[in-house]
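Just so you know, all these numbers are worked out from the coordinates, no wet-lab data involved. Just so you know, these numbers come straight off a predicted model, no measurement behind them. Cβ atoms are built from the backbone, for glycine too; each structure is taken alone.
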Structure P
Amino acid sequence: MAWKRRFFIATEEDILAGKVTDVYFERTRSVLLEKGVNPHVYGEVTASGFPESWPWAILTGVEETLNLLESLPVTVRAMPEGSLIYPGEPVLTIEGRYDDFGHYETSFLGFLCQSSGVATKAARIKKAARGKPVYSFGARRMHPAVAPAIERSAFIGGCDGVAAVISAEAIDEPPVGTMSHAFIISFGDPATAYKAFDELMPPEIKRIALIDTYEDEKFGAITAAGALGDALFAVRLDTPGSRRGNFRAIIEEVKWELSLRGYKDVRIFVSGGLDEDRVSALSDCADAFGVGTAISNARVVDFAFDIVEREGEPCAKRGKKGGRKQVFECPTCLAHRVTPEPAPDTVVCACGSTMAPLLATVIDNGSRIEKPTDARQARERALSYLSRVNA
């Protein structure tokens, strides 16, 4: 059958109908149905390791997974969205008759894998910025259909705002942005463009001038200051790599020239080809960062789903540990410990602190028993971890 849609995307209806599934799940389902095999199972989502040798990751994609699974006759336990996670531990578990949820495996792993990868890269860049604001500019680097998911995850991981309008709606935050090169080019003259922006934009929109469309950064900053005066909040350097040279020296030169003319408080916003290492290297001289590809194109966290109990008996494929488990976290040093269930009443960390269980029931036989976690709550959780965990 010929594809008849304008865009090559799966709709919400497609996902809920189980159409986004690997074909071997459909074949499995048909054979099990024909043979009358539908065991009661307990499975868990784990990642044996993280990309780029990350020692930890930030868990996201949980809310979409719960939205997919609620109303099914299953029980789900999960760590909260925005949690700090380590390799080898279950982050979400599903219990029920296999036929009731097995065909959704492709979809819920997709939610968790990509979202957690984006959130983790955003978190690492936020740490690299050493307290400076980081904004997600990566919607243009990914398929527009997934922009809200990408930028929601970036926000949870630590980004201070997102650029795409629909992504901002998804997190109930105002979108952030400056001005484009096309805006400057359309006027043909940077000073005229800056004045037009200042004339027509509402006062709550900060005047952040893009200064390198036509001019050297230093002279572009001087032009912006001359056009906007005290209304100038920041200048943005989006210098292409072919012209960048010593970017730190360029930033310091711009600051010097602005300060010399009485604009000591004008901030320096940098963007264009930034990654974790570049942000870290500039964190002491730049005031804010716009990061695109490094976050939106982050490596996924390679989660897998494995059945570890069948009809009440422990089981697992080779390389996996069978049976139900609980994950405990130390509130002091953030160490985790995985224990078989039933878990001990008290688990004490090597540092002496009492550890707390992380996996909690969020869907009980199809009924959601906890309110959804919004993006800001999840972000606050992630930021709390970032303030205490080592890079």
Structure Q
Amino acid sequence: MRRLRLILILLVCSAMTAAVAGQDWSQWRGPDRSGVSAETGLLKQWPPAGPSLSWSVSSLGKGYGSMAIRGDFVYVQGTQGGSSVVFCLKRATGATVWVRVLGRTLDQDKGGGPRGTPTLDGERVYALSENGDLACLKAADGSVVWARNILTDFGGANPQWLVSESPLIDGDNLIVTPGGRGSGIVALNKATGKTVWTTSELSDPAAYSSAIVADVHGVRTIMQLTAQAGVGVRAKDGKLLWRYAKVANDTANVTTPVFFDNTVFYTSAYNTGAALLRLKAEAGTVKADEGYFTRDMMNHHGGVVLIKGYLYGFSNAILTCMEFATGKVMWRNRSVGKGSLTAADGLLFLMGEGNTVGLAEASPTAYVEKGRFQIADQGWPSWAHPVITGGMLYIRNQGVLASYDVRAK
């Protein structure tokens, strides 16, 4: 009987481990870079003090990057001393497993340290520092497989508020945006770091956005928001497919594009706006035509998410719901103030830059708030995007990373 009980316990534990491992957040904005989690069974209303805290660590130093999570581990960038580093933490406790230095860290008037999120692929971790140091690391121990500096190697200039990109993996290639002459975007072999192609027709300086990739009528296409335009390049060779300047501003273009149903959505702030481009493939290339342009969505840095035909995001400081296909505004609300968001289980998980974490329904009918709580002020805005995976909500604010249990009881 005792042996049978032990077997049953092991089977249950194994099933639980598999379930958690299957709920991974392997890169910036999740598995498909949409900012939408497949999680279900989450709390629909938070207690007055917020969800229960599972653990918190305060050892990450400086930085604004979000987290990549897989299996038993959390990967996040930060600083130690004068170095920009990658941390591997235990998912269950937040304890440090290993730390790997990428290069020297940089300070800036909006806060120092890295801005990017590591990208997980197989047994490798890819990370890009605020100084352009790019490395492929072994996930098990953080040892370096290869490394190079994308600004030095491709003649790019560090943007005013420092490199903020999270590397993109597409098949055998790693995609980054150095912003150099004839190297606006480049593809590297992810196993070796060697250059595969550069965008000879695109020399836009880099902004602060991260690229996405999708099939457009059978043409594999990389989409990015540069310092000068919303662009698309062919994934196999870097050929420029379109360049749409109307959606970019001269200050800071930050928001990751959103792709759906052969359309791409770009948005930026500083009195600019947003556009939906309709994409059509012709003879192995893709053409982009403006579906609409609107000033009703001026997203600064917090990203936008698409759920059941409706787009949610902060237009400057106002949380806004728009009909994706038309740009029609459904509602606006001041919510938690300007911030970032992630979606899961029909809910919006909101992170206000003034240290307020909120929960609201993802509904086009009206803004319905389901809870909020405060986190400690770390001296800089709360700009890191929240992550939902394995029934846990992860909130990073500079050197502090906290895990909250948001599972429905």
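Worth pointing out:
- Origin of the derived value -2000 (helix-only ellipticity at 222 nm (-39500 (n - 2.57) for each DSSP H run of 4 or more, over all residues; to 500); candidates P, Q): Q
- If relative contact order in percent (Cα under 8 Å, 6 or more apart) is computed and equals 15, the structure in P, Q: Q
- Structures P, Q were shown, and distance in nm of label points 7 Å out along Cα→Cβ at positions 208 and 304 at 1.8 was computed from Q.
- Among candidates P, Q, the computation of Cα extents along the principal axes in Å that gave 69, 50, 44 used structure Q.
- Among P, Q, which structure scores highest (criterion: distance in nm of label points 7 Å out along Cα→Cβ at positions 240 and 320): P
- Source structure (of P, Q) for distance in nm of label points 7 Å out along Cα→Cβ at positions 264 and 288, computed value 0.4: Q
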